[in-house]
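Okay, got some structures for you below.
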Structure P
Amino acid sequence: MKRYRNGEIWDFEREMPVTGDGADVILGLDGGTTSTVCVCMPFIPFSNVPLPDPLPVLARAVAGCSNHNSVGETAARETLEQVMADALLKSGSNRFAVRAVCLAVSGVNHPTDQERIVNWLRDIFPSHVRLYVQNDAVAALASGTLGKLHGCVLIAGTGTIAYGFSEDGREARAAGAGPILGDWGSGYGIAAQALTAIIRAHDGRGPQTMLTSSILQALDLSSPDELIGWTYADPSWARIAALVPIVVSCAEAGDKVSNRILIDSVQELALSVKAVVQRLGLCGKDGMGSFPLVMVGGVLEANKRWDIGKEVINCICKDYPGTVAIRPKVEPAIGAALLAWNFLMKESQKEACKDGNVLLL
């Protein structure tokens, strides 16, 4: 383990034993466009026993955005390192007690992204630590399947992505390319369409909408002209996406423009899932096969009369009646920790078979 440039983050370890005699732990990290969460969980050295319910979490830490496409590589790394250090500090552990780390981060879209992050992590953690890097959608899927990579996950928060795995290990994704390339159906996409509708109504290119008065009032603005300055003063994805509840409220109040925005978003989200299902053949040859669909993200939460998540499921089930919708009971960061645990167990089994030993897990 090298002395990393942000070594002061780890100064707390000086007051702790570094002999490796402490209880082993696993770090699971879910890094998104809005926030980054890291959990520290105890390492369970057996795979043939049911996981405890609830799953034990020693500590949880939260930080800001860690998507390098949003904040840049340096800021993303600093956020990731800080949140891992915070989780270990809160748990009373240190890096020598870590058995495995799974970073599931948005913006990881290519093997070169994974390789770059793994190389960086190797400068931080001791050589015995197993390192795994995935897109954050993979952890979200694992949060609904308890670490099994099979089925499809739909994330719809600030951004959106559909990601899936077949039982033979093939994977596919749809959307998740960011707002410029069309994350339609995401919180950002919904809110951006609402802002556009206000401007169109103001200059006569579109119908009048309740969105105008509702959003201007929420932002303490007096006219749509001021909305232009507000938007470009800080066009961060999360800041725009925060307007989604207003769009939903307007739709529930009968605003036709808002209702159309939400209907279009449902179609786009369902289309992303259908693309993944088709490419992986998750529904079987007859289209009737069963597969898990994990639903994650604030846009899909079932707490409104205009229930976007429910409408998405209904749209998908029309074509694929075998869809089994799952609302995860644990957060994606725990899903990342379960992925790390599963990867570690599989590696241990492979090593045991290679050595000709019988490994009782």
Structure Q
Amino acid sequence: MWLVVWLVVALSVSGSSGVCPCKQEDLCKPVQQQHEFEVFVFDVGGKEWQFYDWSMVTTVATFGKYDAELMCYAHSKGARVVLKGDVPLSDIVDAAKRKAWITEKVNLAKSQFMDGINLDIEQAVNESTPEYYALTALVNETADMFHREIPGSQVSFDVAWSPKCIDGRCYDYKAIADSCDLVFVMSYDEQSQIWGNCIATANAPLNQTLTGYNHYLEMKIDAKKLVMGVPWYGYDYVCLNLSEADVCTISKVPFRGAPCSDAAGKQIRYSYIMKQINSSMSGTLWDDRQQAPFYNYKDSKGNIHQVWYDDPQSIIQKAAYVKQNSLRGIGMWNGNCLDYSDDPVAQEQSAEMWRVLIQM
């Protein structure tokens, strides 16, 4: 008997019982405003959010520690703040466990006065497997419960730059997109599987990136469900050899069947890149084929490195595609990557990275 009672309690959705941390009680209410164009920001913690361009931010996905001050401020600007949703698929193949997980997240969102959830799964799934169907059910059931329990809430799902089973993620993309409010396309880490020569290349080359969106649209996914993600970081690779044509050979680090991957490098923030360019061997270089910037530098041990990244010149072409194809919006991983110091050069560099998101 007690077990039955415990299960009923565990699976029930509770109302918000927390005390509003905002100076104005109204700021603890879910955001109801619907934005025609989304600027979706991932935040990984800290206080950089104070310097975001809040004239354009519509949603903040919190991947760091919960910050009530951020929630209050975002709500004051009409922007949603959503949870991170990450769960091993083996835990949600069972329908009861799946419902319990969703209920837990709804209750957490209510207790923190948040406006939805961003589902960031990124796990390999084969078609027509229990995990394949469970993932689709997870998105559908999460959207149903959040929309019912938190009116106006937003449920989004993160997908790879292409629907072509990238990194083994063979999802039912059409069904997932139909179930949720937004699909955030992570148009970065596009070298997670390198099948050709093991060389350093752009994190998000233009033609490859846009081909991925064309494939999503060919699946009859509503363009108004798609948010383009762009990287505010780059990859630093150690060159085993650097040719006269600036071709950087990298170590073979396999990933999910591919012989090489961007795991041979390390991610570095745009703020660090902007400082390092000034002391690099080459200064900023531009690859016409990939439509991306890069540079070479030598470390203290004498090793030559090559760094690929995105900047306003490479992002503006992607932002233009968003407008031309009437996508739902644009966003980045992640908002913390810029230099928000009081240095005037850094301030202009950061401001331009924000501005370019909505330029054509």
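Which structure, out of P, Q, was distance in nm of label points 7 Å out along Cα→Cβ at positions 39 and 215 calculated from, if the result is 3.0? Going through each structure in turn, the value belongs to Q. Thinking of P, Q, which structure, once mean count of other Cβ atoms within 10 Å over residues 167-174 is computed, gives back 18.0? Among P, Q, the structure yielding 18.0 for mean count of other Cβ atoms within 10 Å over residues 167-174 is Q. helix-only ellipticity at 222 nm (-39500 (n - 2.57) for each DSSP H run of 4 or more, over all residues; to 500) computed as -13500: which structure among P, Q? Structure of origin is P. In this comparison of P, Q, the computed figure 3.0 for distance in nm of label points 7 Å out along Cα→Cβ at positions 231 and 319 is attributed to P.
Tell me which structure, out of P, Q, gives 15.2 once mean count of other Cβ atoms within 10 Å over residues 87-94 is calculated. It must be structure Q, since only it matches. When Rg and Dmax of the Cα atoms in Å, for residues 63-142 alone is computed across structures P, Q, the figure 12.4, 35 traces back to P.
Each of P, Q could give relative contact order in percent (Cα under 8 Å, 6 or more apart), but the derived value 20 comes from P. I have 16.0, 51 for Rg and Dmax of the Cα atoms in Å, for residues 79-222 alone, calculated from one of the structures P, Q. Which structure is it? Derived from the structure labelled Q.
Please state which of the structures P, Q yields 73, 54, 35 when Cα extents along the principal axes in Å is computed from it. For Cα extents along the principal axes in Å, the value 73, 54, 35 is produced by structure P.
Each reported figure results from applying straightforward, stated rules to the coordinates on display, with no laboratory input. Everything quoted here is computed from the prediction, not taken from an experiment. Cβ atoms are built from the backbone, for glycine too; each structure is taken alone.
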